[in-house]
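Laboratory data are not the source of any read-out in this text; all were calculated from the coordinates shown. Note that this is a predicted model, so its numbers are computed, not measured. Cβ atoms are built from the backbone, for glycine too; each structure is taken alone.
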Structure P
Amino acid sequence: MSDPTVTDWSDLSVEELEEAVRYHNKKYWIDNDPEISDPDFDQLVETLKDRAPESEALEAIGPAGADVDVFDEETEKLEHAPPMLSLGKCYDEETLHKWYDKFEGDAVATPKIDGVAAALRYDGQGRLSVAATRGTGQIGEVMTEQARHVENIPSRVEATDIEVRGEAVMPVAVFQEKFKHEYANPRNLTAGALKQKDPKQTAKYGIRFFAFDLLGPTCGTEEEKLARLEELGFDVPQFEIVSRDDGQQYYDQIASRRAELRFETDGVVFKANRIDEQQRMGHTAHHPRYALAYKFQGDAGESILRDVIWSVSRTGAINPVGIVDPVVLSGATVTRVSLHNLAIMEHLGGDRGLTKDAKVLMMRRGGVIPNLEQVLEHGDEPIEIPEACPDCGAPTRRDNDVLVADHLQDCSSARLGQLRHFVSEMEIKGFGPKLLEQLYEQEIVTSPPDFFTLTVEDMVPLERVGRKLAEKQIRRIDRARTVSADSFLRALGIDELSHHVSKLLVDTYPSLETIRQLSADELVELHTIGEVIAETVTEGLNEKSELIDALLDHVEVEFPDPGDEVPEIADSPLQDKAVLFTGKMESMTRGKAKEEVQKRGGRCPSSVIRDLDYLVIGDADLERFKEGWRTNKLSKAERYNDDGSNIQIIGESQFLALLEDEPPSREEDLEGLPLFEASNDSK
C-alpha cells in the first residue's frame, strides 16, 4: 500500500461529503482502521463545513458521533469515567496567548503524539486489571491481553486503584524498518496491532505506550503527575515547563525537530501546570479548557491555474473547481481547489476575472483545506462560465451567486446526487458513490423506487460486490420499507423541506395524503413557515407526485401515534421558550437536543426569529464568539437584539444546565465568562 496523499474533496457534492464524513469517522473512531490520513480527514471535514456549515453530518465528528451500532455486541466494553475528551485546537500564537491568559502560572508542553489513545486500570494489588482503547470517549473496547504484550506497559505498579491514560504508538524507526512498504502509516498499524485476536501477535509490532495522565493520586501540578508516572515505571513524553512568552518558541523548536522525533507528531500539547487551575477552568462537553493542541500549520505556495471544471450537485447547482499545477502544501500534493461560487470567482479575478494560466497563491489554512488565496499574475485566456450543464446540456442561469440549470432527465450528475440523498435520508447504509455509479451506469437503479426492486442477482456481478455484501445490502433495503414520515419527506429531495419543516408537517397533519393536498396559503399559517418555504415545499410535492406514488408501492410511511407521545416535563425553564441550535454539539445531536426542548414545552424554530429566547452554540464556539467570530445566525441574532429583541447566546454547558432545571445566569457561565447577549456590547 503506498503512502496516501491528501485527497481533493472539493468536487464532491454536499451529500457525498456527508457520506464520506460519516464513513471515515466510523473507520477512525470505531473500527480503529482509518483508510485515509488525519490531514485528509481534516480536509474532508473542513470542506463540508465550508460548503454546508449546518450539516447534521458534522455532529458525527469525533467518537461520540460515530455509529455505535457497528460495535460487536459480544466485544467487552469499558466505560470511561471521566470521559476521555478531545483537545481544543489552535493554529497561531495569538490564540495560544489568549489561552494562557485564562489561568495563573505556566504550562507543561509536550509533543502531540499521533497514536491510539488508551486507558490502563490497576487494581487494589497494583496489578493491570483492564486496558481499553478510547473508543467513543465514553465507551472503549477492552484490549487487556493485547496491552500485556506491549513491552513498556507495566503489569504491576507500586500503587493501588489508579488509572493511567496515554497514547500507544509505533516508533517511526520500527515502521520504516519493517512495515513502510506494506502499510500506509504507523498509526493505522498501531490500531491493528491492538486488535489482534491472538494477543501474542501484538508483541511483534514493537508498540510503545506513553503515559500523560494519572487518575487517583492527588498531585499539585502536572509536572508532579508526570514525575509520579515515571516513578511507577511508565514512559512519558518529553516535556518542559513553558511560560506564556516562551510558548511559541517551544512550538517552533518541536516543529523544526519534527523529523527527528521517535514517533509521529502533529503539534504540541499545552496543559496548565497547576491542578487547582485545571479544576477551576473545568471542561466543555468536547474538551478540557485547561489543555490546548497547537497544531502544525499549513504553508503557502505558488501554482498555475490551468482550468476550471464545473461539478453538478444534487440540487442542480453547478460548482466551479479549479485545476492547478501540483503544489506541495504541508506535505500534501494539491491539484484541485474549490472556488465555491460565482461571487468568489469574481472577487478573486477582480476586474479581469479569472484567467487560465494565471499565477496564483495557494494555502492550506490551518494545515487542512487548500484555498486559492489570490491571483498574483493574470493569464491571457478568460475562464468562461458555461452556458449549458456540462453533463446534460441544459441551459444554465445565474441564481444569486450560484450557477444552476433545469437539468434534463438524463443528467447523470444530478440523478446520482438525488440517489445519494435518498439513501442517506432513508438511512440505507452501504451505497457509496462507486456502487451507486455502477448501478446507475448499468441502468439497474436510475430512480429511488428502483432500490426496492433490486435483487441479489442484480448486484453480484458488480465490481467488488460479492454475494455476502449483496445480501447485506438487500436486507438494509428491506428494513427501509417501513419509514418514518419525516424521513420519507426529506428523502424526496425537495428544497426547503428540512428536518424542521418535515417534522412540523408530520406533527401537524395526520397523513401523507393531507400533506400532499396542502396549499401554500395553508402551509404559511404554521409558525416558522414563511412564504418562500411554503411555496417551494408545496410546488415540490406537486412536482414529485409521480415519484411519491411509485415509492408508496414499495414502502409504508409511518406517522407518529399521538397516544405514544412522551409527556412533557413540567415546570422547566424551557417552558414556552424558543430555542435554536447552531454548529456542532458534543453531548448529543441537534435532533436529540430539539426533542429535549420540546419535551419541556419549548419550541425549536428553523431559523433565527425576533422572539427567539436562546441561541445555543458549542462551548468551543462560545469562546470563539467572545473573540469576534460570527456565523450568519449569530450576526442575525445581534441585529435583532440591536432592534430590541432579547436573544441569549449560550454554550452547550448552559443548555445542559437548562435541561436540569437550572436557568443560566446572565452574569456568568461555567467558565466565568459573560453569557453573551447578542448586542453591540458583545461584538
Structure Q
Amino acid sequence: MVNFNDKVNFIWKIAELLRGPYKPEKYGDVILPMAVLRRFDCLLADTKDEVLEMAANDVPPAILESISGHRFYNKSKFDFQKLLDDPDNIRVNFESYILGFSSNIREIVENFEFINEIKKLDDNNLLFLVIKEFANIDLHPDLVSNQEMGYIFEELIRRFSENAEAGDHYTPREVIELMVNLIFNGLEDELTIPGKIFTIGDFACGTGGMMSVASNYIKDLNPDAQVEVFGQEINNQSYAICKSDILIKGQEEKNIIFGDSFTQDGHKDLKVRFALMNPPFGVDWKRSRTFIENEHKQLGFDGRFGAGLPRTSDGSLLFLQHMLSKRMEDEKGSRMAIIFNGSPLFTGDAGSGESEIRRWIIENDFLEGIVALPNDLFYNTGIATYIWILTNRKNDDILKGPIRKGKIQLVDATSFFKKMRKSLGSKRNEISKKHIEEITRIYGDFKEGEYCKIFDNKDFGYLKVTIERPLRLNFQISEERIENLYSESAFSKLYDEDKVQELELEKEKMTIKKKDFKTLEKLYEGKELQDNILSVLRENISDKLYKNRDEFEGVLKDLFKDIKLPNALFKAVLTGLSERDETADYCIKGKKKEPDTSLRDTETIPLSLDVDGYRADTSEHIKKEKENILDYVEREVAPHVKEFWIDHSKTRIGYEIPFTRYFYKYEKLRPFKEIMAEVIELEKEIREEIERIND
C-alpha cells in the first residue's frame, strides 16, 4: 500500500494529458484499458523472448501459455518500450500489439471498447504520448501487488465517476473488510483446514474487490486453501478489470460472466459457501420486467423470485433473492452479506412484494443480522447504509457459539467512524481497523448492549387487520344535495366545458380532427343527459328525508323510469343525494351490512403477541387465530367505536424492520430561554445587516 497514492497520482497526470479532446468523466475510456495493458505488458516481459521464439513455430496456445507462466500471452514483437521506437507508425503497431494477445485478453480489450479510442488518440496526436508515459511506470505484481492494483483501479474509477448516479457506487475497501469479517466470524476452524476448497460469489461484482478481499482473508489464514471465485457484472469496464485481475491471479476466468444477473444468470446451477454483494441502490428493473415476472409466475420457488416482486423502481430485494438462490443446502449451508440502503428494511405494506420477500427470508430463518453503517462512507452518496448477514444454517448448538436459531441481531455501528482529512466526493468518513475489530467483536459476542439488540424472528412480523363499520345513510332531494352531483365522477365527466370550448375553436378554425368530432358530439349528448337528470330532480325537490336506502332507490328508479341511466350513473346520483346518518337504517348488501369505506380503518397487531403465529393453513389454526385477533381488537378498538367488525378476507401478514426505532435516543429539548436568546441575537444581526445595506 506504500505506493498506492503515488501510482494513482502518476496515472492521473497521464489522464490530464487528455484534457481537450476528452472530458474528465471520459478519461477512464483511455486510462483504464491502458493501465490493464501495461500491467499485462510488465507481467509478460520476463518470458517475452521465449514466447516469440515458440510462436514463430506456430505452436498451440496451450504451449505459449505454459511458457508465459500464465493463462494468457502476447506473440507480437512489440511491447510498450519497442512501440516507442517507431512513432510514425504508432497506431498500426499498437493495434498489432493488441492483436498479438491471446483471445481472452483481446476480449477484455473489446469490453473496454478501446479500439475506437486508439483512433481518436492518434487523430489528436496523443497516442504516442500516452504510451510513452505508461511505459515509464512499472506495474509488475512484484512491485504492485494485486491488492494494491485493485486499490489503484478503484480510486481511478472513483475519480472518473464522481458525477455518477448515486446508486452506482464502488464499495470502499474498509466496508468490504468489515463484511468479510462478519461472514467469516467464528469460522476459524473451518477456514484453516489444509487443502479445503472454498467458493465465493459476487453477482454484481464490479471490479472484483469483494471477491479479492474475501480470498485474501482465507489465504492469510490458510495458504494451502483453494479459493474459487464466481462473479457477474453488467458494466463492461468493470467486468474487463475484474477479469484481468482474475487472469493475473491464475484463477478461472470463465467464472467471471458479463451480463445482467436478472435476465442472464451466468451461474444458473451454482451453489457457493460464501457470497458478498453491493448491488446498485434503487436500481430500476423495468427493462427486465417481462423476464422477471415470467420467471416468478412460471417457476415460483423453483426459480429465483418465488418470494415476491418489489416495485419496479427498486430491484434491491431481487438481488437478495438472486443471491440466496446460490445457497448450498449441505450441512454447513452458506453465509452471505449484502449492502442495502434503508429502503429494503421497511418499504411496502403488508402483502406487498417487499413485505412478502422479508416474510420469506425471516420465516425461513435466513436473516442472521443487520449492521447499520455510518453515513458518508461511499464516494457518491451520503445516505444511510446497512449490511445484511444471511445464512441458511443458523447455529443451534451452544458448544459452537451463541445460539442464533430463530433470532435476528441488530448492531448500530453508525458512530464507529473517523473523519477523513480530505473528503473524496461524498465520502467524508471512514471505518478504521480498530472500528472493524470492535464491530466484529460486538457482532460475534451476540450480547445485548448499547450497540446491539437481539430479537425473535416474529418480533418483526405483524397482522394488518381491517376494521369495518356499517354504512348508514339518509337521502333527500334538495338543491344543496343536487349540487353534490358534480363531485361524483360518473356525473361530472359527462360534460367538460373547457374541452368543448377547445374543440369548438378548432372546429371554427377547421383544424379539428375526425375523431374529435365524435368526442364533441358525445360531450353534447352528456350535457343533455346532465340537464335531464337535474331537471327531473329539481322538479321533485322535497323536505322529505329517507332513512332507508332500498326505499329511496325505489323512489329514484320511479323518477327516472323514462331515462335509462347506466348503473354507474344511477349510483352517482344516489350517492350525491346521500349523507351519513347514524340514526338511519343499515345499508344492506346481499344479506350483510355494507361497510362504510370512508370509516374503514386498520389495526396492526404484532405477531409476537400471539404464541402460535399466523402461518398455518389448517382451518382449526385459522379459527384459533381469529379468536385471538378478536380478543385484541375488542380490547383496543371497542372502547372507541360503537359498532365494528373484522373483515378477515383482508387480513394480511407483514414484515418490516424499523431499525432506527430500536436505537432511538431521546435528546432533551434545549431551554426555551436559550432558544429565544439566540432568536433575538439573530434578529439583531439581521437588522444591522439591513441597515448596512441601506447605508
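When helix-only ellipticity at 222 nm (-39500 (n - 2.57) for each DSSP H run of 4 or more, over all residues; to 500) is computed for each of P, Q, the one that comes out at -8500 is P. Work out which structure the value 22, 43, 33, 2 belongs to, where P(r) over Cα pairs in 20 Å bins from 0, in percent, for residues 255-574 alone was derived from one of P, Q. This figure was derived from P.
Name the one structure among P, Q that Cα Rg over 2.2 N^0.38 Å, for residues 399-638 alone of 1.79 was derived from. Write out the running numbers ahead of the final one.
Working: P: 1.16; Q: 1.79.
For Cα Rg over 2.2 N^0.38 Å, for residues 399-638 alone, the value 1.79 is produced by structure Q.
If Cα Rg over 2.2 N^0.38 Å is computed to be 1.31, which of P, Q is the source? It traces back to Q. Assuming 9.8 is distance in nm of label points 7 Å out along Cα→Cβ at positions 47 and 535 as calculated from a single structure, say which of P, Q it is. This figure was derived from Q.
When FRET efficiency 1/(1 + (r/R0)^6) of positions 271 and 327 (r between Cβ atoms, R0 = 41 Å, to 0.05) is calculated, the result is 1.00; to which of the structures P, Q does this value belong? The partial results should precede the final answer.
On the way: P: 0.70; Q: 1.00.
Considering all the candidates, the number was obtained from Q.
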